[in-house]
Structure formats: C-alpha cells, structure tokens
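Multiple structures follow.
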Structure P
Amino acid sequence: MPVESAREVVVRRLAEEDGPALAEMYSSFRPLGAAQGLPPINPERRKAWLLKLRCGVNLVAFLEGKLAGHLALVPIGDAAELTCFVHQDFRRRGVATALTLEAVEEARRAGYRRISVFIDTHNIGARHGLLKFGFRPVREDLQEGEYEYALAQ
C-alpha cells in the first residue's frame, strides 16, 4: 500500500476537549505494551502515563476526522524526548511524518538542541521512518535503539 501524503493529516496541539478521543484511541490501540511496555496495558496506568506526558508538548493528528496519532515531546535538559503512537487503522498514511514535522518546529521554537527517541529494535517501520526523516542512530542493542535529530540553532 502506498504511503499517503502528510498534507492530508491535520496536526495541532492537544486540547482539553481531545481527552476523550485520545483515551479512545489508546483503548483500541493494538498492540498495547509492545513498544517498551507502552502504551500501558492497564487502563489506570495508561491514564497516569498520559498525564505524565502533559509536562511536555503534546500534538495530535487527525485523518478523516478521527484522532489518528499522538506525539509528545518531553523535556530532558537541552533535548526533548519524542514519543509517538499512530493508531493501527491509520498507519502508513503519513500520520507519524506529519506529527514529527510539527514536533521539530515546536522543539526549535522551544530552544531544544536535539530530539531523542527510543524504539524497540524490532520495530523496523519506526526505524526506517526515523532514518528517512533524518534521525541518526546513537546506540542499538538487542532490544532498544536510540535515535537523535540535531536541531540547527
């Protein structure tokens, strides 16, 4: 299946009124817990995890009028750690690319020097997307890979 254009995806900051749609996206997300235990399988832990992510910038993507993906940039010193999940019904349609494009701009405006992301080593799709976007591997082992995107200052 060809990848659709990221231009068809609407990305914006998470708003209070998005809470129910975000909770629904994660409750029907599959596979839960597959990416380093995220998103959490337990609904209460998932709710707490989403609240913790609010300390950073949270972006949501809409496609066909539905919440299709969520990205958070959590500050760590002069960097931001990126966490991104796209609902399985909307994968390979430009959602992660659209979210990441906006996240890079948000990180630049906030003055971060780099964006870091950790992925499961077996997540070939995420790895390919990160490399294609311009992220560079920092380290990889049998379970986890760390990738980094340098932001021009």
Structure Q
Amino acid sequence: MADADEKSETKTDNSGVSVEELQKKLSSAQSLAEERLDLLKRCRADLDNIVKRSAREKEENIKYASQKLVSKLLPVLDSLEAAAKHDEGSRALCTQLIDILSGEGLVPIAAKGTKFDPYRHEALFQVESNDLEEGTVAEEIQKGYLFNSHVIRFSKVAVAKR
C-alpha cells in the first residue's frame, strides 16, 4: 500500500511533469498574481491621489488667480474712497468697484475699536488713550484687506496705550 501512495504522488501527466512540480508552479504563479494585483491596487491608489491633488491645485489656482490684479487695484480703491468723501460721482464709482472686488473675494479687515492682531494689523505708532483699553486699535491709517481669507494688505493702525 505504501508503494501505491508513492506511485500516486510521483505520477506524471502526459508531458512528463510530476504533480508536485505542477503544484509548485501553480503556487508560484498564484503568488506572482497576488503580488501583481497588490502592485496594481497601489498604482490605482497613487493615480487617485494624483487626480485629487491635481483637482485641489487647479481649484486653488482658480481661486487665487485674480489676487495679483486685486492687489494692484487697492491703491485705486483707496484713491476712489478718498474722492468719494467729496464727490457724488466718485462715490458711485467707488461703490461699483467695491462691489466687483467683493464679488471676487475681497473683504476689508475690521480694525478700529478691535483688539490689535499682528496677523491682520500693522502698528505704525501708539497713542495715549484713557477711553480705550490698552492694545486696542485707536485709529486706522490705511485700510487692510483679506482676499479669500488670506491677508493681501495689513491694516495700518495706531494702537492705544495708557
């Protein structure tokens, strides 16, 4: 009976290859297929990450594409705001420009009466004040702006001291 078991294990197929050799080849082919499938899954994940990152970068580029132009228009806006105090026509132009720039994401930074924030305000000097708490913005010298939540120009301010 032991001889029969040995004969069955060492049987060969028509091509003269033993069953053990075929099983080894099959096992090797299966492990190679698993490795390649794992590699394929990793490549797919990498591709998905690249596509997502590219979409985020594209969205960010679109969002900040007009930032340079808006920054160049700020001195014009300052001039129009100064002229608007004296002329009705300039006031209308100033309002139109502010509406357009606001639509692009420009927001003025609140300064006067707020606590000094070094991330939004640039202190030019300090002023004596008994009315305001120390460290509070007493006066806004030049208006600052945020563009899509990023500071593009700091508010130039005078800070109260006691």
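Work out distance in nm of label points 7 Å out along Cα→Cβ at positions 70 and 118 for each of structures P, Q, then name the structure with the largest result.
The maximum falls on structure Q.
Identify the structure, out of P, Q, from whose coordinates Rg/Rh (Cα atoms, Kirkwood Rh) was calculated to give 0.93. Each step should come with its number before you reach the end.
Values: P: 0.93; Q: 1.62.
Computing Rg/Rh (Cα atoms, Kirkwood Rh) on every structure in P, Q gives 0.93 only for P.
Can you tell which of P, Q yields 21 when relative contact order in percent (Cα under 8 Å, 6 or more apart) is derived from it?
Details: P: 21; Q: 16.
Label of the source structure: P.
Any idea which of P, Q comes out highest on distance in nm of label points 7 Å out along Cα→Cβ at positions 30 and 94? Walk me through the numbers before you get to the answer.
Details: P: 2.7; Q: 8.1.
For this comparison of distance in nm of label points 7 Å out along Cα→Cβ at positions 30 and 94, the top structure is Q.
helix-only ellipticity at 222 nm (-39500 (n - 2.57) for each DSSP H run of 4 or more, over all residues; to 500) was computed and gave -9000; which structure, P, Q, did it come from?
On the way: P: -9000; Q: -19000.
This figure was derived from P.
A short reminder: the numbers here are calculations on the coordinates, not readings from a lab. Bear in mind the structure is a predicted one, so any value in this text is a computation, not a measurement. Cβ atoms are built from the backbone, for glycine too; each structure is taken alone.
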